[in-house]
Structure 1
Amino acid sequence: MSTRLVVRRIVVAVSLVGGIFMAVENLWALRPAPPLTLSPSTTWITEPLAADGLPDYFQAVMDLGPRGIPPEMNAAAAVWEVIPSRTSSENAIDYSEAHLSAADQRPESERLVVPPPPPEGMDAAEAERILGACSRTPWRAADHPWLARWLDDNSAALDALAAGARREAWCPPRCLPPDTPPTERLRTRPLLMCQLLPVEGALDRFSSALLARSMLRLGEGDIPGAWHDLDSLLSYGDKIADTPGALVCRKVAMALLARAAHAIKIVILEGHPDDTLLAAMQRSLRSAVDWAPLASSVDTFDRLAVLDAVTVLLANPSGTLSPAPWRKALYAILKADQNVVLRAANQLFDAMVVAAGQPTRETRRQAWQAIKDEIHNRMNATLQGRAWFQPYYEPLSEVLSKRTASSLIPDMGIISDADDRARAALVLVGCAAALERHRLATGQPPASLADLVPTFLPAIPVDPLTDAPLGYRVENGRWTLWSGTDPADDDIDDLVIRDRS
């Protein structure tokens, strides 16, 4: 036998053995991903379950909040009453048991449409710009007659909105788009991430109308009327922030509180309210400062929303996406191990809960940055190639864990900072009211904030941005009050208040 023939046979034998080995290895690697494990480390909740056997995250969220509050006690009902039908959930499904329906709303012509329609000869962008400007500074009806007329035409809706803030409870509807029943899992966006929040969204828009009316009242000399509208915004923001809910709702609450604080500062400095009104401002501001811990939203609503997204996107027990048996089998083989992705998401949320509970702003910021760095490191880590006899679902699970971290985990540093700044604005304005009460009583500002205690303040206010006393100084008989760093002379940040007397 020739050497060439021997070599050829050896090559054929080696190729055959190699081919068999690779075929066996790939067949071994085509193992289906493990089934979803219901446990605190993966799905976090193990009940209730939907009809498809997956955790019913939507129902779990509904069970967390207040339910069944009658409209006469429900501040959210006052907002619902004036929401235009095109932005309300008349055409959606309400799962909150808030007992709000179309019958609880005003006739369409009496509902509040914000921003207002522009007058003839003015484009919509300019009208919206004017509304924004008039919600931040005092003005008179003669400055913008069309806007003053619009506010007057909608006075009944605005009065109902302001009065509703005094109701005790906050139970807004949580809705899904039409044709999306709560047990529908496939071919839709994840349930919690597609829920509609009609009341919070509307209140965010309506705030500009209440602010504009308060600044009009201030400009026309109606100081109690201006305060009445601003106190309503404070109350709405306080109710939303004090009711654990989704982070998007908390962002609305912080925006309402920050806008109200800015406007109250203007009323104090330019309206020169009397002692009775200043004392009322202090009481409302102190009440609005205390709200539900940020960790309560992180650990419930937003954790459930992310886990819902992962579960819905990766689980397919009904086979709807692949009705043919062979496609269903192929999908089961090629999909990721959702348990790996869920555990990775839960680990990040565990770290976020710990970060939210840190005692100082600086330690919270360090903790948020550490989580941000962790997500960045995961996103930029080198993916390992599939090893011999390793199932295909393992590298795919690693890829999807990275995508989950980058696209679904919220940037808590930004949200936490908004919390701190809103709280600082409220504390700052409350202290400014105390300073003005001292001036009314003595004719001059105090030499230090300690002089306000205990007559005008129970204690020296602590700055939420520094965890130290608020900044204060008196120059030429005028005071400057600030939160954060000592401001420059031209600093006009909302967290700086300068005496204008």
Structure 2
Amino acid sequence: MLWKNIETTLVLKSTNKTSKVIGEVFNAGSVAVVGASGDPNKFGFMTLESIIRGGYEGKLYAVNPKGGEILGVKACPSLSDVPEPLDTIIVIVPAKFVSAVLKEAAAKGVTGAIIQSAGFREAGRMDLEQELLAVSKECGIRLLGPNMQGINYLPNKLCAMFFPVIKTRGPLAIVSQSGSVTAALSEWADRDGLGISAAINLGNQTDICEADYLDFLVEDRNIHTIVMYLEGLKDGRRFLTALEKAAHRKPVVALKSGRSETGAKSAASHTGSMAGNHETFSAACRQYGAVSVQDLVALYDSAKGLACIKPPKGKRIMIISTSGGAATVSVDEAESLGLIVPSLPAELRAGLERLHLSPLAHISNPLDLAGIEADHFLETARMVDQYAIADSILINFADPVSGAAEVVRTLASELKASLAVSYMGGGEEEMKGSFEIQRIGLGVFPSPERAVRSMAAAAWRAQYQRRRAARN
């Protein structure tokens, strides 16, 4: 429900010079793929195809020494042969040729380049990376990458990455040092019907870095929640400054890998990142208002919860379920995460008993309805909300419930408490209901534990915001 008001404005107006360049790249009206290929096995083919499949509406050129046409796009032998100025270029040529491409791009008016080419610091060629930086400063071209999968910016329908092609637009912006993690998070959001507005693979961050993207995304009205997977930081102090500013205004969820010694070495070999101390990073994130998590599933679930769950007024949770097992799992997870599971006052218990629920229903918190009637969820949640005993209500559809989406839609419009849904074990009914609920804009999760974790993240951020407001 929170993200349904995303803007359609494309151009970011910013006094920050780096943010301005990022905005120009993401909102480019003309793009050239340098290193485009007709071979489906090459990244130059994959990226060009992704741009086309993503529905890009600007002017698109392929650059290949053979000229001709690739995927129906005119191929120019060089950038100099492109018949107009360009807003940005995507570079997929061997590392030793990238600097020359940048010099040629400067003459076409390019101010920012997406460099997918690998073979720099991560491959032991620091000299080539330093050369890139020198050319960047000399020519006035800012660099995204190198060694990056690319970017996908849905407000401009610009999917400038190898894969995947995500077209479902939604509240998330993904910033990740791993191409595979970028793809996975994007695809999870797409599959759920949640969607993204931006996906950014960081690569080596030779020039533009994670802090710069934070500065851009916090000003971008298309974005509701920022999701970050990091292996290391280019400048810790700079990152924390950007994080504090961003997390004050928008939800930010962060996962930093490299907790173990072996993991830290893996991160260094992957992007040349220095992993740093994991616990210090996590503590700093929490101090500055970001939700810090320990794994990828929690990263996605927390982001989804922050985007879709109304900020709760406290940590009290009421659990209503079709199943005693799902109810028990929910309460275990809730208490382990510091949420409060209040007992039901006598007058509320009496009111619930008058609803003529199943004789097998267990009137408590968690509330096991022992049945799958959609109306029972509607009636019990309404009554619980009237007594204001909970700040959040979790609906556990642990069985197929006909009319589940309609009930959730009604409750989302009526309840004072925050609302989230777990749906599992329901076959085709579950798949249909889950997608419909997510498209309403409300968080729906495939297990009770995942739903509770998302609610805990929403409660933590809401509490942080209240404390911050009280200090100020």
Re relative contact order in percent (Cα under 8 Å, 6 or more apart): value 16 computed from one entry in 1, 2; matching entry is structure 1
Per FRET efficiency 1/(1 + (r/R0)^6) of positions 143 and 199 (r between Cβ atoms, R0 = 35 Å, to 0.05), the highest-valued of structures 1, 2: 2
One of 1, 2 was used to compute helix-only ellipticity at 222 nm (-39500 (n - 2.57) for each DSSP H run of 4 or more, over all residues; to 500), and the answer was -13500. Which one was it? 2
Tell me which structure, out of 1, 2, gives 45 once percent of Cα pairs over 36 Å apart is calculated. 1
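Read the figures in this text as sums done on the coordinates, not as results from a lab. What you see is a predicted model; the values in this text were computed from it and never measured. Cβ atoms are built from the backbone, for glycine too; each structure is taken alone.
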